[in-house]
Structure 1
Amino acid sequence: MSDSNPAPTPDVRAAGVVVFRPGREVLLVHRPKYDDWSFPKGKLERWEHATAAAVREVAEETGVHVRLGPPLTSQRYPTGRRMKTVQYWTGRVVGDDDVSLYRPNAEIDQVAWVQVDKADAMLSYAYDRATLAEALKVRRRTHAVIVLRHARARSRRTWRADDRLRPLLKTGELAAERLVPLLAAYDVTRVVSSPSTRCLQTVLPYAQTTGWEIETRRRLSEEDVTAKGVQRVVDDVLDGDQGAVLCTHRPVLPEVLDALGLRVGSRGEELATAEMLIVHVRKSAVVAVERHAVR
């Protein structure tokens with residue numbers, strides 16, 4: 001007997017960024033097809049993570065490159081016969097913020113930096129105005145400290161050599177490759193890792209792609225972890241203003257989270273392999289937290 005209640009059609013998924021620059025200006029785009037003003041956003045490509053899509057869409061629609069800040073409440077609204085969900089983040093430009101050389105096209109014919117008090121009136125939709133109001137509350141500059149559990153590795157039971165040399169499985173290597181655009185979305189410029197092979201292999205694709213050096217810290221390893229040692233490592237990245245990733249092991253996660261003043265779970269088990277906790281920091285204080293895993 002066939003099911004008379006078919007499964008609901010999945011939402012169209014999209015991602016975008018509310019981009020600010022000093023002077024209380026926000027980046028808006030005009031779409032000639034709809035004659036509307038909105039934030040740069042677009043649909044996710046197949047297998048693409050929303051964080052990577054958000055950064056890509058801003059680059060394609062405005063010509064500027066951004067790093068993501070704290071996440072915002074997602075929008076959900078109807079588009080014809082389907083619902084659309086748009087994930088948003090606040091963002092800052094990395095590099096040149098000049099949009100005067102943008103070449104208009106059939107999708108986006110105008111790109112403009114707009115004073116936030118004027119932007120509220122320019123935005124065409126109530127849900128965008130609500131998103132702008134939310135973003136203004138967290139618009140101050142932050143940097144991301146990313147806590148990353150290494151990707152899936154060979155089983156301990158079948159590995160006979162030094163556990164510090166235990167490598168990733170092929171699935172783990174693929175996950176490490178897929179982490180590259182996620183880390184890039186937060187403009188990670190410091191790569192800090194346990195010296196164990198499985199952690200180094202997890203961040204190696206990102207280091208090779210970007211050219212950033214991997215900084216090894218033995219206190220992030222299972223064998224040499226100490227609460228004081230982890231606290232020193234965490235304090236170092238909190239005190240800076242660079243996006244940073246700390247790649248470590250499940251048993252070490254509770255110490256890292258304690259050093260950050262956070263707790264994901266009683267022992268940190270809730271972070272899966274190749275999953276990351278993004279901690280948005282301003283002046284060494286935690287502003288927001290989100291978590292993502294590769295798709």
Structure 2
Amino acid sequence: MTPLVTIAIPCFNNAQWLRQAVESALAQTWPAVEVIVVDDGSTDGSPEIAQSFGFQIRLFQTPHGGAPQARNQALAQARGAWVQFLDADDYLEPEKIARQFAEAAGGENADVIYSPVWVETMTDGGATRTRSETHPERDIHAQWIAWHIPQTGGALWRKSALDALGGWRPEQPCCQEHELYLRALCAGQHFVFAPTPHAVYRIWSEQTLCRREPHLVIRERTRLIDALQSWLTARGAWTETHRRTAGRACFEMARTIAKHDLAEAAAYHRERRARGLLQLDGPAAPAGYRLAHRLLGFTTAEKLAAFRR
């Protein structure tokens with residue numbers, strides 16, 4: 001039996017991209033698909049674009065409440081056994097759903113099938129694509145800590161698993177998919193990796209919340225990492241690999257804060273070091289920087305790095 005897949009598209013003022021998102025959902029080679037668009041109180045032409053698809057989609061219009069709430073509305077209306085979330089400014093390649101099922105044994109043992117995504121960055125010179133980083137050889141918790149479980153479009157969810165979690169958390173301001181993944185991990189849900197990317201995450205504006213407010217993203221990501229550490233530690237499952245992975249992520253975040261507020265970055269650096277969650281590693285810690293950090297400390301190393309920039 002071929003399971004029905006609901007493709008859920010929340011939309012708020014995305015008239016520029018919505019048509020492509022819906023067309024990509026309708027173009028899936030998987031034979032059993034329904035497409036739901038939830039217009040989240042748009043004030044541009046998004047509702048009219050959605051209405052132009054007629055009976056090819058199911059359209060719901062709600063007062064503006066944010067993407068998690070719109071996704072939950074789609075989840076409540078979904079008829080499919082599986083749910084694919086697709087942000088209105090992203091799109092899917094035609095084989096996305098079919099390939100994930102093929103690479104995950106039909107999802108037989110999966111609550112979540114996850115794949116890398118194509119990151120499509122829009123500039124005045126056109127679009128460039130890179131494949132999101134994945135390390136499926138690591139345990140699933142280390143993958144999550146490193147933020148290597150994909151952006152929203154890269155996952156295919158069993159609906160019953162989402163229902164058991166209570167769906168998306170409406171009050172979560174950012175890192176929304178990672179917060180949902182965290183609850184799924186803590187609930188013991190089963191993640192199955194499918195290696196081929198067929199979802200496209202488009203970066204086209206610097207005005208999205210996550211790009212406009214890096215401090216908010218760092219605060220939420222740090223909070224979520226600490227929550228996973230507490231959960232794993234309580235079960236005797238927090239490992240040195242987890243600590244090093246979290247430490248690398250926190251060090252990268254300290255350096256990001258330093259670009260905006262060095263005093264705040266230094267305080268974050270001290271707090272993370274006191275927790276044992278600071279690891280000078282990876283692209284954010286080249287050899288010259290590590291030497292300056294060891295000899296002169298974080299604040300001076302950052303001042304030198306800013307001077308060289």
Structure 3
Amino acid sequence: MFKIKHLTLLSFIIIALTFAGCKSQFEKIRLSNDVAKKNQEAMRLYNKKSYNKALILFEDLSQKYRGRDGAQQLNYYYAMTLYNLKDYTTARYQFKVFADTYPTSEYAEECRYMSAYCYYLESPDPSLDQENTLKAIDALQLFINFYPKSERATEATKYIAILRAKLEDKAFANAKMYYELGGYDITNYKSAVIALKNAQIDFPDIKYAEEMDLLIVKSQFNYAKNSTEIRQEDRYNEAVTYASEFIESHPKSALLAEAKELKAESETAVVNVKKYFATQEALTAKYKAQLTKENKNQRDTTNKTPIK
């Protein structure tokens with residue numbers, strides 16, 4: 001029993017010393033001024049996928065190799081290390097710096113592509129701000145402009161389509177949000193119409209076209225319905241116009257029945273509004289006539305009263 005425990009303890013000490021030795025060896029190389037040896041160790045660690053340790057050495061070497069032979073390769077692997085560590089913000093910056101600094105390098109095309117691709121990887125969920133998505137599209141398009149015949153241009157085009165679809169999702173969600181908030185403030189219905197139209201201008205082939213067109217009708221209808229009577233006729237007429245456009249544009253749509261119903265309701269509402277104002281005008285005219293008659297009778301009575 002004692003021997004087993006002794007051997008176990010001895011084994012633990014040997015393992016601990018081995019790890020300590022490895023660590024001290026790395027530290028020795030890290031603190032060394034032998035850049036060639038440090039570069040060799042950095043590449044060895046990179047190939048072993050020990051990216052955290054490799055990064056430490058590459059960061060130090062990137063300063064010392066500036067302007068020297070081997071700087072291109074070193075900076076390329078420095079950027080790739082950052083990429084493999086999923087530090088996409090710093091990686092894309094380093095890839096761009098490389099492509100701008102060494103435009104004729106064998107790595108230039110790949111680095112310009114990777115810089116754009118890192119933007120793509122940083123593109124957030126559609127519910128969040130899409131600044132990085134727009135930058136990714138610009139960067140990918142710039143790559144295509146630089147290397148239109150590259151195999152990577154096909155990939156870049158594919159990623160642009162994915163990013164544009166994300167922007168479409170964002171635009172539709174924002175417009176729909178205005179519609180859903182209309183119950184709190186009717187001007188949100190008008191904002192929904194504007195946002196939906198703008199989204200269709202920005203994305204002519206948007207996949208939500210039918211749903212958006214119907215939402216325009218519904219938004220305008222609710223805007224009219226919740227308006228004061230004096231504004232309703234014009235606003236219902238706009239709803240009729242939008243509904244007619246939907247029916248013409250989407251004759252086989254599954255949403256056609258709803259569009260037709262909204263059009264019919266809007267047309268009926270226009271008739272009712274006209275009747276309401278016609279009734280009000282008639283009542284006003286009758287009141288004025290009655291008032292005029294009463295005033296006349298009063299004047300006649302006054303004129304017939306004998307002077308004492």
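The numbers here are math on the coordinates, done by the rules we state, and not lab data. None of the values given here were measured: they were computed from a predicted structure. Cβ atoms are built from the backbone, for glycine too; each structure is taken alone.
Worth pointing out:
- helix-only ellipticity at 222 nm (-39500 (n - 2.57) for each DSSP H run of 4 or more, over all residues; to 500) derived as -28000 - corresponding label from 1, 2, 3: 3
- Source structure (of 1, 2, 3) for distance in nm of label points 7 Å out along Cα→Cβ at positions 37 and 53, computed value 1.6: 3
- Source structure (of 1, 2, 3) for percent of Cα pairs over 15 Å apart, for residues 29-84 alone, computed value 60: 1
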